[in-house]
Every structure is written in C-alpha cells, then in structure tokens.
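Following this line, the structures themselves.
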Structure I
C-alpha cells in the first residue's frame, strides 16, 4: 500500500485526498488551518496542523518515508509552494508533485526541485474544450504537450472493418489502445478486431491527426 503526504487542503487537495483514499492509499494531510482538515479526518491515517515552510515542521513528518509528496497550495501562496518544494527535496522526498497555475510558476517549481508540475485547472479546461468542440470527441486525457488519449466514436467508414484492413496506425498516425462499450474497457485489440457502431475508441495521438480524421 502506497503512502502520500498532501500539503495544502484547498479544493484540489481535498479532491486528490479522496481520490487517493479510494485507491486504497494511505494519506497524511497537512494544512496551516485546522478547520480545512476536519472533513478528511475519517479518511486519512494522519492529519497535522502546521506551517510547512518551516523546515523543522517538515522534518518531523519524515518526508523520505512517503512514496510521493504533493504540494497543493493555492495561487495566492506561490512563494510558499516554492519554499516547500525545495525543502521537500532537501529533506529526501522521493518524488514531489507541485501544483501550478501558469507556466511561469511551473518553471520556478521545477527549478526548485519539483519532479512533476500539476495544472489541474488547465488540464480540466483542455479536456472540456476538446470534448465540447466536436460531436465526435467525448473525452481527452492530456499526456504531454503533443499527445493525448481521446475517446472517439468510430467513423461510419470504419464500422465492420478491422485495424489491419484499415491500416489504421499507418494511415491515420494514431494508435487504438482500447475500445469502450458502456463502462467496459476492452484493451489489447488484435489486428483483426473489427469496429462496431455502438462502441467508442480510446486513441493515442496528436490533436492535429485526430481533427484530420473527424473533419
């Protein structure tokens, strides 16, 4: 069972805490304001009130023992995020995820030791914009600046034809990683798998190539 340290229990911190607990992970939640911790007390293994910009406070948590540490402070405390990120790495944290609201903040967080930068609002906005801008795209999960996983309905011209018959990867520069029927995901498709009208496709690729397919 993995264990995580969450610092900053605002809206994002609360959502992340609950999601980790649902995945059967152990969570220690920390915030300067004890009131923000009250509703997660039944969920976490430990909740602490403290100022994590204080090195001694962080040291008391044995940050090196966690699988990862998350710095979830809001955009009103950019300096605090930078200080905590730096201290976590100095104290031996295995992996540090830090929340950012823009690219400038992200750049400084990375320089201060963050292993990964999280853009929760931007990522949610991208998913919504992509899915709502087309009747054929139902969801989008960004992976890098260039590649995402898209949930698409199969084009009429694909129905009844197989991946091999369509020469899908070569022709469209996209990779079908699974199909989705309702809430059921079917991965590891064989080259002979034939598309069906009632299913959705989970496709890895670039938005430019996706739009060439669906336009």
Structure II
C-alpha cells in the first residue's frame, strides 16, 4: 500500500516536531519534508512530491491563505489541510475560498488529525467537529449565488433525506448509524450515493445543499 506523503509548513519548530512525532505511529503516513515559510516550501516542491500539505495560516513571508491559492493554481493535485490557531470566521471563509481541503484548529487531537489526513487523501473535504456548522452557514450566505446548490429535479428517498439531514447537522457517522439502526458503512455508502446523485463533491457541499433547499433550518 502506498504511503500518504506529507509536507508540514509552520514557522514554529515545536509545532512541526509535534505533528511529525504524532504521526510516527502510522505506517501508511510519511512526513517527507518540512518548511518554515512559503519560500522554503516552494523550494522543497522542486524536489518533493507530497500528496498533502499541512499548512499554518500565520507565516512570516506569505500567508497560508496565499500559499494555498498558489498551490491550487500551480499544483492542483496536492491537497491542503489548514492547521492553525487562527479560527476566526474570516480566516475560515478565506481558506475555503482559497481551495483548502480541510480546516483544523491547532488544539485538534491526534485521532482527528489522522482521520482528516485519510479523508483528504480520498478526495473528501473536512472541517473540524469543533467548528460549528453555523460558520458554514455564514460562509454560504457570503458566497455569490450559484446554481450548484440550487434545487435539482432529483427525488431523494426518505432514508436519503434522513442521512442528509443528520450529516448537515454535523453528527458523526456512528451517531447517525445508531439513530437509524444501520452500520457506519451503510451511512458512508448513503453519503457517497448522495454526492453522486446530487453531483456534489464533499460534506461541505451537502451541508450547503441542505441549507439552500430547506432540508435543515438556519
């Protein structure tokens, strides 16, 4: 099995050391390089080819948001996880708009960091459970109107609506499974089917769709 290759970017060595140390337990995850700023990162990218870059926002030369924009333009195959102490709404909105695949606060536990790495490596987007869905709602309000989340001529089954509702409310898969008396694998299957059926790409997209189509209140 191929390893998930990471580059860590933070201007504090103690943070880099902490992330790297916490990932040593996982044989399928490998930190292949570290960088303390944007200039060093782009120099490293001349040599290294990561699957994911874990990136802080506050950097000494160029912000993590700007780095993310450049990465998405010049290295679209690389996924980006924002891992930061800056959790204000504006930063979250800007990170999402810049194309970040995930947003985690620095107090995130190792288990959530690792599960996020796995999710992002599979093409999923992720926002930390500690960040309220109200932020996604506010983000949706600030976005320009788009037909992507408008009502589609697609009929959802009662079970699909139940799954979509619970996902949009931020419930973990296990809680959804317990509520509906099904397995977590079945929940995941329903989610994949919903994404395909609605031509959407991520959990965030499902939340936005549920809000715009009045499946959940806000």
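Computed from the coordinates by the stated procedures, all read-outs in this text should not be read as laboratory data. Small disclaimer: the values here were computed from a predicted structure and weren't measured.
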So helix-only ellipticity at 222 nm (-39500 (n - 2.57) for each DSSP H run of 4 or more, over all residues; to 500), computed for just one structure, reads -9000; which one of I, II is that? I
Which one of I, II has Kirkwood radius over Cα pairs in Å, as calculated from the coordinates, equal to 18.2? II
